[in-house]
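Each value in this text was obtained by applying a stated rule to the coordinates, not by laboratory testing. Since we're looking at a predicted model, the values are computed, not measured. Cβ atoms are built from the backbone, for glycine too; each structure is taken alone.
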Structure P
Amino acid sequence: MAMNQVSLKYRENSVFTASPEELTLMLYNGLIRFIMHAEKALVANDLEKANFHILKAQDIVNEFLVTLDMQYQISQNLALLYDYMLRRLIEANVKKDSEILTEMKKMAQELRDTWEQAMKLAKQQ
């Protein structure tokens, strides 16, 4: 089995065996990774690749939006935040603006770090 196939199988298995909390963390990491790839593509002036990665980032933010459980107050706040992120990613794609991507990457990193901290606290209790 080729190394890429092994890596793909490992990723598949980790997704299938992950808890919902771990899946959310994976999505945050994917969001950050796609934004970073889009930033690099813009630096290389590869607009097609930048578009591809920004669209992937938008897909993840949209997934966060549609899966929120709106019975919690925090979900309403997150919905506003995700909506803002989605609009900014669209703007970054239209304008090919790396500054917006940097802003969204920082927001995504903060959200990921907060989520990771919440997971650790939940495990301790």
Structure Q
Amino acid sequence: MAQKITLGLGIFYVAIGILGFIPGITSDGMLLGIFAVNPLHNIAHLVLGAALIWGSMSPAITTVNRAMAVVFAVLVVASFVAPIVEQLPLNPPDTILHLASAALTAYLGFFAPATTMSRV
């Protein structure tokens, strides 16, 4: 189950990263009119998504989820500290998405039962 969730989250983040570069879907720095994005933010989504996809297929899935939980938690905290995020636009919907992602990856990395972590 953890493998499927990690893979799904990775695909989601890669899709968000790709969509961020498509005019019409992104306008005036807003993806779907909701999420604040820029090219750096889109690349960050692609990298995070690729790491999750790789992690879902790796024996290191627990470690990857733990690392991603930390990254997402840092992004949540950083969204409240303007000088840190000047180059990476974050708005309240981004913060909520990152908080949910942090909670999900933290569960999979730190709390999921060992049977949940077994590869399918």
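Work out which structure the value 27 belongs to, where relative contact order in percent (Cα under 8 Å, 6 or more apart) was derived from one of P, Q. Matching structure: P.
State the single structure among P, Q that was used to calculate helix-only ellipticity at 222 nm (-39500 (n - 2.57) for each DSSP H run of 4 or more, over all residues; to 500), giving -20000. The read-out comes from structure Q. Of structures P, Q, which gives -0.88 when log10 I(q)/I(0) by the Debye sum over Cα atoms at q = 0.18 Å⁻¹ is computed from the coordinates? Here the read-out was taken from Q. Among candidates P, Q, the computation of semi-axes √(5λ) of the Cα gyration tensor in Å, for residues 51-98 alone that gave 25, 9, 9 used structure Q. Here the criterion is FRET efficiency 1/(1 + (r/R0)^6) of positions 19 and 91 (r between Cβ atoms, R0 = 30 Å, to 0.05), and among P, Q the highest value is seen for Q.
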